[in-house]
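Each in structure tokens, the structures are laid out below.
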Structure I
Amino acid sequence: MPLDVSDFAELDAPEKEYLWTLNFGPQHPATHTTLRLVLTLDGERVVHAVPHIGYLHSGFEKLGEHLDFNQYVTIVDRMNYISPMMNEIAWHHAVEKLLDIQLTPRCRYLRTMLSELMRIQDHLLNVGTCALDLGGFTAFLYCFYQREKIYDIVEFASGQRFHTSYTRVGGVMFDVNNAWVDKVRDFCKGFRKVHEETHKLLTRNRIFIERVQGVGTLTKEDAINMGVTGPLARASGVLRDLRKDEPYLAYPDLEFKVVAAKDGDCYARYLVRMQEMLESLQLIEQIIENFPEGPVNVDPVTKAVIPAKPAVYRSIEGLIQHFEVIMPNRGFGSPHEEIYAAIESPNGELGFYVVGDGTSRAYRARCRPPSYVHFATFPHMIKDHQLSDVVAVLGSLNIIAAELDR
């Protein structure tokens, strides 16, 4: 219904006889998730936008106070359900910092390889669905077929395709074998060709360029002031990447470039993600050729690592160790300290603030997700754009609702 312009005086709206309010979501197919935008329109022009969250609240952070450091991995899996294993790596990266656990070389390289596979998987979905929302169906099929291959790789390692719950304190659930490494190598060989085909379909496509170039521009200054990270920040010229600035896992041993652009629009964000996939592929290839031997978990003497199932079933030492870790009155303790640790997730800085209270559970498990910060920038980006640009800008932000409503 038409509204009086006096209702929007505080929004600095232009003086018109009437403005329109449009609800975009929470069940619009182009949102790809449960989020809502209340748009104030002057004809087709967006005068103001108010993002609403709270449609997918699951109590993730509160559950972190009731589950131990290993059990909670099943919960963080579901925060960013596009690249779930990246959440696991971020969570146990923080826990291991709290417990002062140093990973084995093989585990560091394995987690790094999985991180980059998740980055490719996340960017493939973003590029594919952005093209789909703007009318490009073929690129969507190319991207999702490659995602299926990554699902197969993940299932080969963990036994599950989607919510893997693969990492553990001080290591991972299962070690990988040479057959798994060969599977990753085969994926790398075929991915470059598909990436090139997607590049040909979109990067110089006149229709795609006209829909995304110059749309949703975020300047370097605004990106810094708003706390934007990841591809969104680098597309605006902010050269920040935690893999370089605060190295973790095996990244100090590997060579790669930080991909950046300067235009800060939807097209620049697309180009950054496309190039980051190639950089991730090079990182994976480096790891494959230098994958160290040895144990994948730290020494069980630390009483923080769950022993392998064969050891539990076949030896009394393994059974005792399993008992010591699992039982709530016998489990390993945590120091009375608080830490914050973050990794470079596909969407930006993903961090956990963990407070230890002497038990095997966190007194407080606070998550710093990139989507929560990035969604707040949407009103700034969409102002004075057309209604049809909402889909392009929202797609370039890659908002994950489960990260909004923790």
Structure II
Amino acid sequence: MIKIKIFFLIILLSTIGFSQLNSVYSRYGIGNIEYSTSARNFGLGELGTALEDKDFINGFNPAAWNRISLTRVEFGSLFSGSFVSDQNSSNYYSGMDFNGFAMAIPISEKNGIGIVFGLQPFSKVNYQVNNITGGISADDFNTLYSGEGGISKLFFGSSYRLPFDLSIGAELDYYFGNLVYKSEITFPNSSNTSALFEKSYKTKGLGGTLGLITPDLNQFFKLDDVKSIKFGIAYSFTSKMNTDSAYFTTTSYTKDTTAQGLTNSEIPSRLNLGLVINLNKYSSINVDYLIQRWSKYSFGDVLGPNLQDVNKVSAGFEFRVNPDGISFTDLLIWRFGLSYEQTPFRINGNSISQFSASAGVSLPMGRENTIDLGIRYAMRGLKENGLVKENILGLNVSLSFGELWFLRQDR
């Protein structure tokens, strides 16, 4: 009964709409791209392509699921606070998001066959910019630009371990979401009628992810102080996305649909490369690189303006106090990470970059269940050239449960 309640709690949480942190840069493309699928990834610098672990579900590489030995369920939420400033003013925004869920079912531990499905955010749009024109003239007006929504990914996949400990995996992805952009014009010093212009894009489409993790490469390097070295690669792609577009104009008298139709958009493919160096059973070093050519993103066969290619580098360190122990302190897992990202945004000729530092810990609730915490501080943007600088503090909280749900009982 407890398992059933947990499962339905996850389904209920997955229906909650994403409430987003205000970021003016999410105005471009499809918004802020989400990389963290759990507090563990969050604490390691938001990536982890080569991480194989029976205690966690890797959201970057389906080949990593081959080590899962118990039915696992993971879900969590992300709280973010952002200090946004330009040359004239500064503001603080905050919000909490449901960060998705995943469920893994081992089919054959010997052959590394596992089935995993779940839901996670792929991008988020939320911004509000107020442009005040003039002072006290009757013809002066204010323009409020705002946007909301995002794209989510529903996925289903499997892993398999080939001979010589080479692991592969594949997943089918279904992308869907609604992006809404608004421009509202008001006349504070006159009786002129205000107007609201709204663009709505409902997007859906299929994609996939293919992954591979090598066997232990240290058998070739033979480093004395290293237990194992593994390399991982994951490639994600999408088909043409069908986008239902609608344009509305609203005044105090009426709301008109000025245009609507179906068009195509194309999300560029993503390549993840990862390296894990297990020093011993206590500690490991993780290095990742991600590239995605957002300069090739198109909407209606038109390349998206103000976009550039993403290049992201992350490095993380994980330390297990005592994996063979039984006490609370023995089972703690500590994490630290750094990352540098050239974001998808290029505004007024300025490339927007982000640097972040993170840390995290897994708090045991028994040997198979954990509460995972991750904290990150990130800086991106700049105040010059009409841009804004964002200092973002994020706290990720995840729950991970592992049990023998489908164990056959002897009679």
Structure III
Amino acid sequence: MQTAYVILAAYILIQCAGYWLDYINISHMKEKGLVIPPGFEGYIDEELLKKTHAYTIEHNTIGLVESIFSNVITIAFLYGGLLAIYATWISSLSASFIIQGLLFFLILSYAGSLVSIPFSLYNTFKIENRYGFNTMTVKLWITDLIKSTLISTLLMGIVMLCGLWIIQKSPELWWLYVWSFFFVFSIFMMYISPYVIEPLFNKFTLLEGDTLEEKIKTMMQKTGIKVSRVFKIDASKRSHHTNAYFTGIGKTKRIVLYDTLLNKMDEDEVLAVLAHEGGHWKKKHVLKMLVVFEALSLAAAYIAFLVLKTGLLAEIFSIRGNTFFAELVILSFVFSIVSFPFTPLFSASSRRHEREADRFAVDLAPKPDALATSLIKLSKDNLSNLHPHPLYAAFHYSHPPVVERVKKIREMAKARS
């Protein structure tokens, strides 16, 4: 039992470290937040910075409350005896290992979703409304919730049924077979999601007969990417936030543009944003990250197999009876502690990829400086914090801070001209 409390102390320490990073980030923004960065003049003013300051604080506050609430529930569940009671109750419902596992994790998933609903509602209909982002109706929010719950239930059901069947049939090599199945299934989902799942939430309209479509295809051909279709989606029915993304595996891609992006940016800026995404493909960033992720997943699966085989976690947390599923929950709790120190390493790797994609976009886009102006507009429209604390950014930011990016892009654009 003493070991269990050592694990708890480590978890609390890590959570406090995260809260401290949030604190110094907000404090830094309060100190520097009203300074207009070089190159942003004419796009933002002091009033917009004040609005950004308030928006960031509100988001951080609700995020902090949700995090503390979630941590309290997690600790109570693991250390208050509720996990053992829950595991015993699930075992009483069926003698089947597969049915037990299915019920165990589906019910936990539903409970987690239920807990997050009040925070999601407040974020969407209070904070996002207050700052002019939300366009979603309550009816649409409920419809999305029902759809996403049904889809996640179906997909989780398939994954768990297959995974649990593999564990039951191959007690010694399940870690390898389960990992293999998850890998194949994730690739399969990458193929079908744009055609089956995404259209359930948004209307996709072909950008046919538009000069922008031809410019996109011509530009992408220079990188070796064949664009099959360019779509516009009705993102504005949910939010005023903007985005664009690629879908597809291999050299043939579909490009999806938010209607909000098309409304707020000119053609050169849209092309620059897509050139950046093309840079990720050309530099094989997605493939590299996939290889790293799958390698770590395979290692984690094997470690889980070794740990679960010992029954050590059940002993540490004083759980009796059928402990396999309870130990998986505890193991994920422990992994969240172990993985925390690696967060800045992954963030640094992601930022390096973003810099490479920025350089590629500057070289490829018709107007070299357009990526800089697109980022300025995105930060303005999304009320992004222009003055993050360097330590917070180093730990959490998957992209370089936007002021740093804009400066570097303009230096590269000047060198190209």
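Brief remarks follow.
- Computed -14000 for helix-only ellipticity at 222 nm (-39500 (n - 2.57) for each DSSP H run of 4 or more, over all residues; to 500) - originating structure among I, II, III: I
- Highest-scoring entry among I, II, III, by distance in nm of label points 7 Å out along Cα→Cβ at positions 61 and 221, is III.
- In this comparison of I, II, III, the computed figure 80, 46, 33 for Cα extents along the principal axes in Å is attributed to I.
A short reminder: the numbers here are calculations on the coordinates, not readings from a lab. None of these values were measured; they are calculated from a predicted model. Cβ atoms are built from the backbone, for glycine too; each structure is taken alone.
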